[in-house]
1. If helix-only ellipticity at 222 nm (-39500 (n - 2.57) for each DSSP H run of 4 or more, over all residues; to 500) is computed to be -10500, which of I, II, III is the source?
2. Among I, II, III, considering only distance in nm of label points 7 Å out along Cα→Cβ at positions 46 and 206, which has the greatest calculated value?
3. If relative contact order in percent (Cα under 8 Å, 6 or more apart) is calculated from each of I, II, III, which structure is the one that comes out at 20?
4. Looking at structures I, II, III, which one was P(r) over Cα pairs in 10 Å bins from 0, in percent calculated from, given that it came out as 6, 26, 37, 24, 6, 0?
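Nothing in this text is a laboratory measurement; each read-out follows from the coordinates by a stated rule. Quick caveat: nothing in here was measured; it's all calculated off a predicted structure. Cβ atoms are built from the backbone, for glycine too; each structure is taken alone.
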Structure I
């Protein structure tokens, strides 16, 4: 996707961003529905990614997008694909173990990880705005995840016994995704977003498929609700990622896409309505602190 200066959001662009956040949040709620009815994480990632690669591949053909890669891009794309595969597996593993909104909130620490990787790999100093927002993000995560077990009544040890593995997967996904974003920007930033998405999703699908093969094949749903979840997570993810890389550049919202980080809020509401997942009011406050800080980071004037 070509770089551009942030522009003022039009009503259509703002609505499009909110819609993308909604469908991505719905994708994770649908994934949890599938996991609760027999689907395992590698199966979900393989089906979702290969389905998305098929749709985006058809778009490439229809829109006659040039597919020539530079030597640098040919080296970077496989690594980015591996990283996104790891991120996808980790994030869905977190969604399978935590309330969906909390898994996404922990994953939303990825802007901090992006800044860290940019500093380590390319010597970029973190912006002052990130340093200002970091305490709010961390405080919000402490409240949202109920790290001391006050809201749950379990105490610190009991709470971490319950959420520790899921949080580790979500934070691991954030670390890996931050690295993938930095490499994408510096090593493949000039590549057309649709082509980059196709290559990445195809790689993710093939790697997840290899994991599925080692586990004895696809773990298919055991009930109709699981089939609905598997189908909807593929539909929602494919819709969101396709709109993200085909329409957004035309709408002039590059640089303003942080509004999509309201995804955990949508996931919180959908998780409550569809899955009956409820979190304490103090955790909702923490969620709003995290989302507010991340959206401010992306929407600020540079």
Structure II
């Protein structure tokens, strides 16, 4: 299992900003203790050619040059900076490389990514480039995969991913998310399961199993990208669902068991997480990675 992590992931933000950037450092520290024998790799920036598979050239150029309008920056939720560009390029490059690692060895992990609200020509919800869409289109375009299944278990719908990949026959998007959570206007994934506020472990896992069974049956994938959010946790500040840490660990194990049953390699990204205690978010993300090794590693 190869793990991709960059020091650029912890983006400097104004004091009091909502986004818990410290979770990336805490996650790296936890896994360094648990996985002493793992291969750690600093990810490359995604190249322009691959970036433009998923994003409009004019939009990408405005991002890279600092030309986003005030309205676009408000929709993104982060102030523009060169550090933001570097982070976004490396995070997207990491998911591409995690897919390559998965196809070679069964599992690849990006300790960031999951930027599923980014559209082809717009940023949204802390997401500037859509790493999952980019990675899927790179794998398909290079003939490394024929069918890519994106399993998005973040509490928010993967609206940007659904939009970008809507007309791509080689990609199948499955999102299980809170019905009454961001984004207000949902897109249409190939399969959506929208859950009511307060959904607990057992109800969530029943719906996830149903969704995975349908998604794998319809897509017949040879590569899975698992967008694993920590935000369905019951103490997440904006999650609205009621999963425990045990339930989230069972969620990840279920995804990986389906991958194992279908002999399908999996690339993992971390997505959102906004627990009242950032250590809870780091613990949940770490459990996602540890479950991948436990279920899928030779």
Structure III
């Protein structure tokens, strides 16, 4: 039991990896959202999400990069620490970034441990199927819960020739299923299915004994995940087909900031209600011109 992140109200119960796994077949569907800082994490936690993912997508969302490959383990740890401080209920998952686990199972254990020890992550996520089953098993044996990720794997963007739907055709579909089974058998408590046909995702979900969390994988997964800026309409430019915008906060932020700029330039901000009392009881404050410039101080 932990105190509410907002500082008030009744204590809330933390969602754990075993509880996530137990939702398989019993529901309700799992809702996961990415977050990369304290403020966003606190808000989505308050909204009732089950899991917060500190994804290596921060390379694109926060850093403005073209893909996730340059993101470092230290950067994931830094952002996870901030998110963990805000999460009163949601389970905090941290991504293992590119080349922080692929070299060897031992490297994978060390990197996962760093995200738990230094980042306060409650579990880690890694991309890959059969080739990384031993990595998953070793991390799990070390006491760190692992979420798998198959289908489109952004860390393999160059090998895949871009961000393309995976699992099309019988052979490709069998490969996705084999990868998911291998990760489950290695001990993963849940598996992300990204950008695969919905019938393939449904077959994976039916076959494996752990929850599947879809992103561009149809409605028949055990849960769904979205990037917070896509969900909130804060992204600019191209948006993936699977990203539903539940608000248009990007437009609202621009409009609010324009109002602030206008009020600063006209002298409407700060108004008396945003100003502290004068130091001396007889001081009436500065005299301001119609253009908002201080022209004299009254004494």
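1. Computed on structure III.
2. The structure with the largest value is III.
3. Numbers: I: 43; II: 20; III: 13.
Clearly, the read-out refers to II.
4. Details: I: 6, 26, 37, 24, 6, 0; II: 7, 32, 40, 19, 2; III: 6, 25, 31, 17, 9, 7, 5, 1, 0.
Source structure for this number: I.
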